[in-house]
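> Alright, structures below, take your time with them.
Quick note: the coordinates plus some simple rules give every number you see, no bench work behind them. Keep in mind the model is a prediction, meaning the values are calculated, not measured. Cβ atoms are built from the backbone, for glycine too; each structure is taken alone.
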Structure I
Amino acid sequence: MSEETVYKAQEAVKMKDKEINWPALGFIGAGLFLLAATIFNFHVIDVLWPFFVIGPGLLLLMPAYKSTEDDVSSFSFLAVPGAAITAVGMNLFIMNITGHFEAWAYAWTLVIGAGIWGIGYAKRFNPASRDHDSVEKLVRWSLYAFVGLAFFFEIVIFESFSPLFAVAFIGYGVYLMAKKRQ
């Protein structure tokens, strides 16, 4: 046996030791969630029902996700509805936890932005596509619309000012300043 073969075997063992045991982490996470449900006395389905929306959305994203530069799936276009459906599910999850379903007044902009992102994701291996610049700009504008409408509805219409809004605005301002300096 050559030294190179021994070295490769040793490196393979080291890499195997560094691999994350996803099933174990899944069981630990599920156990912690069930423990929290028991301690805080809530029904699991009351929290997890939005995943019946998120799951199909993620399934629709799979063809685009599994595509490679050499083998682009003909079903990559499903990333558009997949991203939008996943965004709806994520919005439902957050609104379900917070109990603030009035946020749909402005959260719809995130669904549109996710659908636009899906276009870019489906066409990411097509450098000739002119959509890449447009996708980035439109997603950014959907986020701006979300923040602007959230500010308007939460402050003016719902009159439910939260300190989190102030922290979010400060954080975004700091981000913009740091981005400009780079």
Structure II
Amino acid sequence: MDGGRRAVFLDRDGTLIHDRHYLGDPAGVELLPGAARAVARLASAGFFVVLVTNQSGIGRGYFTEDDYRAVHARLEELLAAGGARLDASYHAPDAEDSGDPDADRKPGAGLFLRAARDHGIDLAASIWIGDRLRDVLAAGRFGGRAILVRGAQTEVAEAEGRGIGIVGSLEEAVGVLLGLR
């Protein structure tokens, strides 16, 4: 949607919170350093902040939708304590990638397209931030900007080959983004 609002699409595990691998217990939610401050800065700068996360643990039967909602509520609680909030949230419970470019599970674009329809988001003017290539590949499809937060599983060489910026934290990504505006 051209002319809509500008959004930042954030991945959850490894970007906002420590990656606990199939997190189904709210007690395991721990914000990464500076994450709440970074989200608050995005909102203050006028971005619509959207969480988009793959949650294959649901599809694999490791935890339920209710468990996911409890973890998400804890995430929102921790962000609020740091003066931040998410404007919208989407998750894909699919266990495997389907290969469909419009699938909900990232790298598919389904959840981004849904967010754009639901909230009047201009995908070409938006930014994708995550710790894995699959989190940000849709940016290229829509002409948006992609930034990777370096983590244990970040595909650094492939990202560099695609011209995707790599930073050390969400806070650093927001600093780069706001420095470009």
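> Assuming 3.7 is distance in nm of label points 7 Å out along Cα→Cβ at positions 73 and 145 as calculated from a single structure, say which of I, II it is.
Numbers: I: 2.8; II: 3.7.
Matching structure: II.
> Comparing I, II, where is mean count of other Cβ atoms within 10 Å over residues 121-128 highest? Walk me through the intermediate numbers first.
Details: I: 15.5; II: 21.8.
Largest calculated value belongs to II.
> Moving on. Where is FRET efficiency 1/(1 + (r/R0)^6) of positions 105 and 169 (r between Cβ atoms, R0 = 25 Å, to 0.05) largest, in which of I, II? Present the calculation step by step, with values, prior to reporting the outcome.
On the way: I: 0.85; II: 0.50.
The structure with the largest value is I.
> Assign the value -10000, calculated as helix-only ellipticity at 222 nm (-39500 (n - 2.57) for each DSSP H run of 4 or more, over all residues; to 500), to the correct structure from I, II.
Values: I: -24500; II: -10000.
The read-out comes from structure II.
> For relative contact order in percent (Cα under 8 Å, 6 or more apart), which of the structures I, II scores highest?
Greatest value across I, II: structure II.
> P(r) over Cα pairs in 10 Å bins from 0, in percent computed as 8, 21, 26, 27, 12, 4, 1, 0: which structure among I, II? Intermediate results must be reported in sequence, preceding the final value.
Values: I: 8, 21, 26, 27, 12, 4, 1, 0; II: 10, 40, 40, 9, 0.
Label of the source structure: I.
> Follow-up. On FRET efficiency 1/(1 + (r/R0)^6) of positions 81 and 113 (r between Cβ atoms, R0 = 25 Å, to 0.05), which of the structures labelled I, II is highest? Could you put the intermediate results ahead of the total?
On the way: I: 0.95; II: 0.20.
Result for FRET efficiency 1/(1 + (r/R0)^6) of positions 81 and 113 (r between Cβ atoms, R0 = 25 Å, to 0.05) over I, II: largest is I.
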